[in-house]
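**Q** Dropping the structures in below, format is structure tokens.
Values quoted throughout were computed directly from the atomic coordinates according to the rules given, and no laboratory measurement underlies them. Worth saying up front: this structure is predicted, and the values here are computed from it rather than measured. Cβ atoms are built from the backbone, for glycine too; each structure is taken alone.
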Structure 1
Amino acid sequence: VPDFAGGTRLGETLQAFLDRWGRRGVARRAVVTVFSDGWERGDTGLLGEQLAHLRRLAHAVFWVNPHAGRAGYAPVQSGIVAALPHIDRLLAGHTLATLERLLREIADA
């Protein structure tokens with residue numbers, strides 16, 4: 001795996017998704033959930049732009065971070081900093097209970 005333990009390129013990935021599927025309505029009025037720790041290797045400006053585009057299409061955008069439930073966690077990673085203005089919720093995702101909370105958030109969205 002070329003990027004193992006090296007961060008993600010979510011901006012590029014979201015751009016590819018939106019270019020291919022965005023106009024077809026796949027994300028329209030959807031509750032979109034991103035699972036990431038926010039360690040972005042790609043262009044964080046692009047990530048912010050693509051999340052803004054996605055947010056305009058989607059009903060809600062949730063970001064699930066496996067570190068967010070830890071004591072002392074602060075969202076300072078470049079990817080999450082770029083994402084925060086464009087997401088509806090930042091949720092923890094480190095236990096079964098936090099994933100159950102995600103399901104409740106999706107149901108209530």
Structure 2
Amino acid sequence: MTAQRRLAAILACDVVGYSRLMERDERGTLERLKTYRKDLLEPLVSEHQGRIVKLTGDGMLCEFASIVNAVTSAMAIQQALAEHEAETPEEERIRFRIGVNLGDVVCEEDGDLYG
């Protein structure tokens with residue numbers, strides 16, 4: 001099987017001020033990020049018919065067949081995170097920077113995307 005080209009909506013997400021948060025409290029930041037990934041990000045991406053393509057230390061790339069689903073997923077993630085972080089002191093809050101792009105991607109056999 002060869003790589004396939006297709007149209008996809010890609011959601012890119014990373015933590016604002018990740019280095020600063022890690023400098024303040026590495027263990028606590030990592031634990032909170034792991035919890036948010038498992039309890040918020042993965043379910044919300046799946047709920048909006050997306051899939052996580054790649055995880056990075058402070059973010060992720062997700063693929064959606066629909067731009068509408070990608071944008072509504074981004075909005076749901078921002079809302080859920082804001083609710084969970086509402087009681088956290090301002091300087092310790094985790095915030096995500098999220099962008100969505102629609103374009104051609106090349107999908108490899110292993111599921112990785114390029115483009």
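**Q** Please compute Cα Rg over 2.2 N^0.38 Å for structures 1, 2 and give me the label with the greatest value.
**A** The structure with the largest value is 2.
**Q** For which of 1, 2 does P(r) over Cα pairs in 10 Å bins from 0, in percent, for residues 11-58 alone, calculated from the coordinates, equal 24, 52, 22, 3?
**A** 2
**Q** Right, here's the next one. Between 1, 2, which one scores greatest on FRET efficiency 1/(1 + (r/R0)^6) of positions 51 and 91 (r between Cβ atoms, R0 = 41 Å, to 0.05)?
**A** With respect to FRET efficiency 1/(1 + (r/R0)^6) of positions 51 and 91 (r between Cβ atoms, R0 = 41 Å, to 0.05), the highest-scoring structure among 1, 2 is 1.
**Q** Continuing with this model, one more query. Suppose relative contact order in percent (Cα under 8 Å, 6 or more apart) works out to 27; of 1, 2, which structure was it derived from?
**A** 1
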